[in-house]
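Peer 1: Structures incoming, each one as structure tokens.
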Structure I
Amino acid sequence: MIPIWEVLGIAVGLSMDAFSVSMAVAAGGRTPRQAFRLSFHFGLFQFFMPLIGGLLGKTLALALGAYDHWIAFAVLAFIGAHMIYQGLHASEERSQSDRSRGWSLVFLSTATSIDALGVGFSMGLMRTGLLRPCIIIGIVCATLSFAGVWLGRRLSQVFGHAAEIFGGLVLLLLALKMLSI
């Protein structure tokens, strides 16, 4: 069994991308319902990815490992570029696209939790229990994602559309970081 303090450290580390993405997405302003959807789905994906990783065999995990950073890069870069475009071409009358719904939400949830697949695989190799760490990881991620949405909303109230452009730049930087992994 992994000590609780180690699980919490892993959970916080895995949740940093979700926190940053939540803050960036919320820079365009989000409602409490959208904040719930983002944090719930990010936490849910962070729960399931290490669970799946722990249950998968070594061969599949190694095959996925060669491409996971490219997938995360593409998703984050596309959404980041789209956010910058929307921030630069914003008008008060247009309705903002909701990144807390549909495929955007699925892609963001996957991109921010793909590293948890590898962590789960490692836990599986250590023959440790998976359920308890996965629950903790999911809860920590959901909590930090909600905090990221809250902070992003506050920044958007102060900085307006510039916050959405900044959020898009953060996503592009995270995308580039994925290439260095």
Structure II
Amino acid sequence: MSEKINLGCGKHPKKGFINVDLRDYPLVDIKFDLNKTPYPLKSNKYELATMDYVLEHLDNIPEIMEEIYRILTPNGKITIISPHYAGFSRYIDPTHKHGFSYFYFDYFNKKHYREYQFKCNFKTLKKELIFPKHLFFIKIFANKFPGFFETNLCYILRPSYLKITLIADKL
């Protein structure tokens, strides 16, 4: 039976998910360090995974993406919310090690980037640049023309976060 897992839940566990964190917060089901691989989780077990405001704190993103791929079922989904590289929150939190672009996770798709030889292959289901409420008017434009936006406007009209859903392409 496949399950749902919330990686790096912190103080925000999700109902109906196996909640994982390094710290022993209430309602954490499994405690381990997401930076240390391999994860103590079975392969091909989880049909849905989430990482909300976690990935930016971790060290080796390609290695972590490979672990997520390993634990997901074929066509399993991971939804990630993390700071955009130009976003304000990327720079104010001293524990943030990364910020991500709209195109960052494309590198984990073998069809587009065979030369990297990552041990994972994700298809993108959905990508969205998330903005502060006062920039609601730019959201549609930025998500329709992300290349133009990121190369010309992202440091002027700063997105806060990137939300992306990827599918483990194992077939």
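Peer 1: Identify which of structures I, II gives the largest calculated value of distance in nm of label points 7 Å out along Cα→Cβ at positions 26 and 138. Present the calculation step by step, with values, prior to reporting the outcome.
Peer 2: Values: I: 2.1; II: 4.0.
Between I, II, the highest calculated value is found for II.
Peer 1: Have a look at I, II and say which one yields -28500 for helix-only ellipticity at 222 nm (-39500 (n - 2.57) for each DSSP H run of 4 or more, over all residues; to 500), as calculated. Numbers along the way, then the final one.
Peer 2: Working: I: -28500; II: -5000.
Answer for the origin of the read-out: I.
Peer 1: Using the calculated result 2.6 for mean projected area of the Cα convex hull in nm², for residues 34-73 alone, pick out the matching structure from I, II. Numbers along the way, then the final one.
Peer 2: Details: I: 3.3; II: 2.6.
Corresponding structure: II.
Peer 1: Out of I, II, which one gives 1.5 for distance in nm of label points 7 Å out along Cα→Cβ at positions 42 and 154 as computed from the coordinates?
Peer 2: Corresponding structure: I.
Peer 1: Just checking, which of I, II has the largest value of relative contact order in percent (Cα under 8 Å, 6 or more apart)? Don't jump to the answer; show the numbers that get you there.
Peer 2: Working: I: 52; II: 21.
Greatest value across I, II: structure I.
Peer 1: Given a computed value of 1.0 for distance in nm of label points 7 Å out along Cα→Cβ at positions 50 and 122, which structure among I, II does it belong to?
Peer 2: That value comes from structure I.
Peer 1: Out of I, II, which one gives 1.9 for distance in nm of label points 7 Å out along Cα→Cβ at positions 10 and 162 as computed from the coordinates? If you can, show how the numbers build up before the last one.
Peer 2: Numbers: I: 4.2; II: 1.9.
This figure was derived from II.
Peer 1: A further question on this structure: To which of I, II does the computed value 16.4, 55 (Rg and Dmax of the Cα atoms in Å) belong? Don't jump to the answer; show the numbers that get you there.
Peer 2: Values: I: 16.4, 55; II: 16.1, 47.
Answer for the origin of the read-out: I.
Only the coordinates and a few stated rules stand behind these numbers; no lab work does. This structure is a prediction, so every number in the text was calculated from the model and none was measured. Cβ atoms are built from the backbone, for glycine too; each structure is taken alone.
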